[in-house]
Structure I
């Protein structure tokens, strides 16, 4: 077990033993994940796939066709409004 102290700036030093286990070196990024009341520290190695699972998945997927239709209607309305105002 390792213990670290929180500074007044909200910083902690990750103990050398933990840095070695995680392969963390100066200027590396780490991610903090809350899971079941615990905090998990994960080394980010720069590969986008390492972030998989770090965000909660939505229950429903987005309906992109619906989003495109809303955007088209909004753009068309804006064009019509602008052309009516220019007359």
Structure II
């Protein structure tokens, strides 16, 4: 099965969205830090899944936005471990 066929399913869009929303919800109830590894992991991975899903579906404006979620999360993780 090709990756394009796998990510054509809406379930991946929902999974990515849930991860991003979960990261924000956990910050809101102060279970994780907005400057911690858990937030960056949830936000970055969720954004990556959404970006792939939207790319396959041709929703390029959302791909553009979610690439920044991923980039900012990568910068955050690098800052945590190297700076």
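Among the shown structures I, II, from which was the value -27000 of helix-only ellipticity at 222 nm (-39500 (n - 2.57) for each DSSP H run of 4 or more, over all residues; to 500) calculated? It traces back to II.
Taking Rg/Rh (Cα atoms, Kirkwood Rh) from the coordinates of each of I, II, which one would give 1.32? Checking each candidate, the match is I. Taking FRET efficiency 1/(1 + (r/R0)^6) of positions 42 and 74 (r between Cβ atoms, R0 = 30 Å, to 0.05) as the measure, the highest value among I, II is held by II.
Can you spot which of I, II the value 13 was calculated from, given it is relative contact order in percent (Cα under 8 Å, 6 or more apart)? Display every interim value, and only then the final one.
On the way: I: 13; II: 32.
Going label by label, the one that fits is I.
Among the shown structures I, II, from which was the value 15.8 of mean count of other Cβ atoms within 10 Å over residues 34-41 calculated? Working through the options, I get structure II.
Where a number appears in this text, it was derived from the coordinates with a stated rule and is not lab data. Because the structure is predicted, anything quoted here is derived from the model rather than measured. Cβ atoms are built from the backbone, for glycine too; each structure is taken alone.
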